[in-house]
Structure P
């Protein structure tokens, strides 16, 4: 895993980025400066968050996306215009991508924001912090979620001897399901109980295990999708779904995760508008998270 920025020449067909946004504690001025690098529509949406933590995750995601696209397309920040699909999945409207088209997806949970991008293929990414559910013991939580997983998946979830590893396998499978749904861009209405994943009976995510993950939908195998798992630290797991391309090698389907800092991201993005001090003041008036 890399902690340095990667130049456009090194991106072939895939990219993965991660940022620990809890390490980012912007002043009012810094927040306003970061907001000036994102479109007004997104700033309006981000302002609605009650807590700093959620606002930071949302803004960090948009900044990472712009950081990547300006780099890989070799364009200015001001040239990027985004739209949203019918179910809300963002896509790049401008500049037009005529020869090859980058699809991308963002996710955040716990301490991290992650971005996955793929050329000429659909992609979905999901990350989860492996926290124990609040207010419920694990048996009750699993009972509540029982309809969301197949019997084969429940066998994998319950295979480990201890609750920590049971929960980790639960989140692994949940991320795989969410990554597929997010790649399709169909939103929260999709019935994930239709998805049945078959993966190695291992708690430890490894590159070797990725090659053996398969998906069936309504008992029909899906050969045109590939799935990989990733970890950013011991408390987070994640998954990526990619519409499989026969010509892609395993290396291209599982690029190295690049860890960014906010300073790296913002330095490459020119402002789209003048900095608005009021945005920073509103941000600083919020609580970091629920008490």
Structure Q
């Protein structure tokens, strides 16, 4: 009997030690800059970093730290907010383990190298995602991130198909400026959108926006470069978007702005930018009559430069 108890005691001790070794596993961060930032956060200049050291980290700001590899970051299992903006990351596989993330930025101001975002497919708690200035083309990994409220895909240049965004009904802010999109019909079900930025694409038809009654900011403006700009002519859909306060169609092909007056809340508009279109702004023209009426009710209309 004593022998059996002794064996059982030995087994329990071994299990306890094994568990201790596991929880105190030393973590290696492949990137020196990332390692330094983690050590600074932990106030641990030297020695091994263990899993238990990382358990309390909920937020991590790594803005512009010169990081090229995030290997090791997967062990920050309780991380809820991660800012990797303006680094040099092209592989985000370690992020697949961070299922508690609610806020993630892997964007940049200058072009980044990220193409494959499939590791994000399971991060269903994400509410904010910034992927600006990368080289992303395939958005299908985002199709199940239904808790997203803000998504920034500015200046990826390669995006043509936005159908994976169709069911992201929680979205309130969406920025797709600077891509190669022609068809915006997948946006028609995003009824909670309040801000939509879509400049510098290849859009002609915006009728799909009609159901988006909560829109407050609508921007289809761009830069005056023929190969980069939208070519919208008909803005009649604006008549039904009664919550709008800011409207930008800089550098399109609009000839008729009378639909603006059919918007029942036009007096709440703050600014309308219709520069670089095809408006007739000669004295007594229909466009000038509309502009004058808008100005009289306090709406700022930018129009003086036309094509």
Worksheet item: Taking mean count of other Cβ atoms within 10 Å over residues 214-221 from the coordinates of each of P, Q, which one would give 21.0?
Response: Q
Item to complete: Given a value of 16.6 for mean count of other Cβ atoms within 10 Å over residues 158-165, point me to the structure among P, Q it was derived from.
Response: Q
Worksheet, complete the sentence: Value 14.2 of mean count of other Cβ atoms within 10 Å over residues 142-149 was derived from the coordinates of, among P, Q, structure P
Worksheet item: Hey, relative contact order in percent (Cα under 8 Å, 6 or more apart) derived from one of P, Q reads 31; which structure?
Response: P
Worksheet item: From which structure (P, Q) was P(r) over Cα pairs in 10 Å bins from 0, in percent calculated, if the value obtained is 6, 28, 34, 23, 9, 1?
Response: P
Practice prompt. Out of P, Q, choose the structure whose coordinates give helix-only ellipticity at 222 nm (-39500 (n - 2.57) for each DSSP H run of 4 or more, over all residues; to 500) equal to -5000 when calculated.
Written response: Q
Worksheet entry | Computed 17.9 for mean count of other Cβ atoms within 10 Å over residues 134-141 - originating structure among P, Q | Q
Worksheet item: One of P, Q was used to calculate log10 I(q)/I(0) by the Debye sum over Cα atoms at q = 0.22 Å⁻¹, for residues 30-117 alone, giving -1.14; which?
Response: Q
Worksheet entry | Entry that produces 16.1 once mean count of other Cβ atoms within 10 Å over residues 62-69 is calculated, selected from P, Q | Q
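Every number here is computed from the coordinates shown, using simple stated rules; none is lab data. Computed from a predicted structure; not experimentally measured. Cβ atoms are built from the backbone, for glycine too; each structure is taken alone.
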